[in-house]
Structure 1
Amino acid sequence: MKLSINIDHIATLRQARRGDEPDPVIAASLCEHAGAEGIVCHLREDRRHINDRDVRLLRQTIKTKLDLEMAATEEIISIALDVVPDLVTLVPEKRQELTTEGGLNVTEHKKHLSTVIERFHAKNIAVSLFVDPVKSQLDTAAEIRSDMVELHTGEYANAKNDVERGPLLQNIQSMAEYGKELGMGVNAGHGLNYLNVTPVAAITAIDEMSIGHAVISRAVLVGLEQAVKEMLALVTRHAPI
């Protein structure tokens with residue numbers, strides 16, 4: 001199991017004062033030093049946290065893997081094609097939402113997403129689709145040649161008790177295994193934290209976790225490198241460093 005760290009909320013803290021600190025580019029380097037195997041950032045249309053400068057500097061400095069989360073809009077597609085991240089993760093995006101609220105409706109937007117994927121593949125950029133753990137969405141993702149899917153774990157993360165979590169976890173496992181049967185890589189993320197991540201990390205069909213808010217929140221108390229190491233220990237089921 002690999003761990004990628006989403007650094008959006010380092011930029012959120014910077015934007016609170018519209019200043020220069022903390023710098024998400026420096027934060028990304030610290031995450032890599034602590035053992036993260038990828039850096040995730042979401043370039044939103046409204047630039048509420050990560051901005052164009054961040055993305056371009058991250059591309060130049062990241063030594064592991066840059067995963068650019070993005071809406072499939074022409075402006076952001078053009079930037080991604082110019083920057084050439086290692087991976088783009090296509091997500092739904094609403095201006096009024098605090099965070100991504102659900103998976104991409106791949107079946108509804110099949111034609112558009114198929115064209116977008118072709119454009120990225122022409123530049124040798126891998127594509128992931130952020131989807132709810134629903135069979136029809138995975139079927140369409142495979143049909144339009146997405147390299148991988150990222151399963152939305154928000155419903156599981158928001159469950160109030162084990163009775164609610166059990167079936168949701170089982171579904172995540174089933175859909176992860178199904179995604180592999182379809183020939184795609186399978187990642188998972190959204191809402192995962194230090195208390196709920198271990199059962200998801202135990203699903204062997206999942207290749208990688210993408211975690212941000214929980215790690216950045218923990219970093220305020222213990223420091224960024226320690227927060228990453230603690231999460232990495234849970235994800236890889238090793239003793240904390």
Structure 2
Amino acid sequence: MPSRTSPAARPWRATLGRSVRLLRDFRHEQDDPARFYTALAADSAGQVSQYVDLAGATLLDVGGGPGYFRDAFADAGATYFSLDADAGELSGLGEIVPGTVIGSGLALPFRDDAVDVCYSSNVLEHVPDPWLMADEMVRVTRRGGVTFISYTVWFGPWGGHETAPWHYLGGLRARRRYARVHGKEPKNRYGESLFPVTVGAGIAWARRQGGAEVLDLTPRYNPRWSRFLVLVPLVREVVTWNLVIVLRKR
């Protein structure tokens with residue numbers, strides 16, 4: 001099992017400058033996904049490395065999509081596996097490479113205690129039963145391994161994805177407005193491929209699940225000093241943007 005990294009080996013920092021850079025790239029998720037996801041992948045490898053040494057680790061990326069994260073985690077020394085329910089997503093950058101699996105995050109096709117790190121980025125809000133998927137991620141993580149879950153919060157500024165900020169008036173209303181204005185359905189369709197997931201629900205799940213120790217609950221894109229905001233009801237739902245839940249399997 002990979003060991004935890006020492007403070008001296010941690011170049012990644014959750015600074016205000018990092019937040020500004022990520023949010024600047026975030027504006028291009030729709031028109032230039034490579035720009036955003038490549039930057040996010042590199043940042044993610046650094047963030048995960050705060051909790052586990054990726055060198056020599058086996059990592060499963062649940063909802064890995066076309067593979068933007070593969071190079072970043074491989075460069076950090078991990079053996080990378082990816083799962084997605086959509087073959088089209090997996091082949092978005094060309095052919096589907098070895099180490100990719102088509103399957104459901106709600107019933108991961110892996111045995112118990114299979115990987116050192118089970119990782120998911122911005123997927124939980126796209127499944128109808130997010131906490132079943134979270135339970136599945138803990139199940140396939142080895143004892144002593146790390147489960148890293150990150151998701152977009154519904155009441156944050158980007159909760160409706162491309163339908164934001166109209167999702168504040170209701171997900172279905174925002175979806176209908178998008179179709180009317182753009183002449184097509186949004187990629188992320190409320191009630192089908194987009195569901196409202198809150199900070200409060202994530203914290204409640206993390207505290208009630210019994211299979212892993214909670215290492216961290218933090219806003220993903222925010223500076224480290226703002227992590228206390230996840231403990232402030234109502235406020236946390238608007239300012240968190242994206243919640244990270246980090247667990248160590250017992």
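Rule-based calculations on the coordinates, nothing more; no lab input. In this text, all values refer to a predicted model and were calculated from it rather than measured experimentally. Cβ atoms are built from the backbone, for glycine too; each structure is taken alone.
From which structure (1, 2) was helix-only ellipticity at 222 nm (-39500 (n - 2.57) for each DSSP H run of 4 or more, over all residues; to 500) calculated, if the value obtained is -9000? The value was obtained from structure 2.
When distance in nm of label points 7 Å out along Cα→Cβ at positions 59 and 75 is computed across structures 1, 2, the figure 1.8 traces back to 1.
For the read-out mean count of other Cβ atoms within 10 Å over residues 179-186, a value of 17.8 was computed from one structure; give its label from 1, 2. The structure behind it is 1. Sorting 1, 2 by distance in nm of label points 7 Å out along Cα→Cβ at positions 67 and 155 from high to low puts 2 first, with the largest value. When distance in nm of label points 7 Å out along Cα→Cβ at positions 51 and 115 is calculated for each of the structures 1, 2, the largest result comes from 1.
Can you rank 1, 2 by distance in nm of label points 7 Å out along Cα→Cβ at positions 147 and 171 and just name the one with the largest value? Looking at the calculated values, the largest one is 1.
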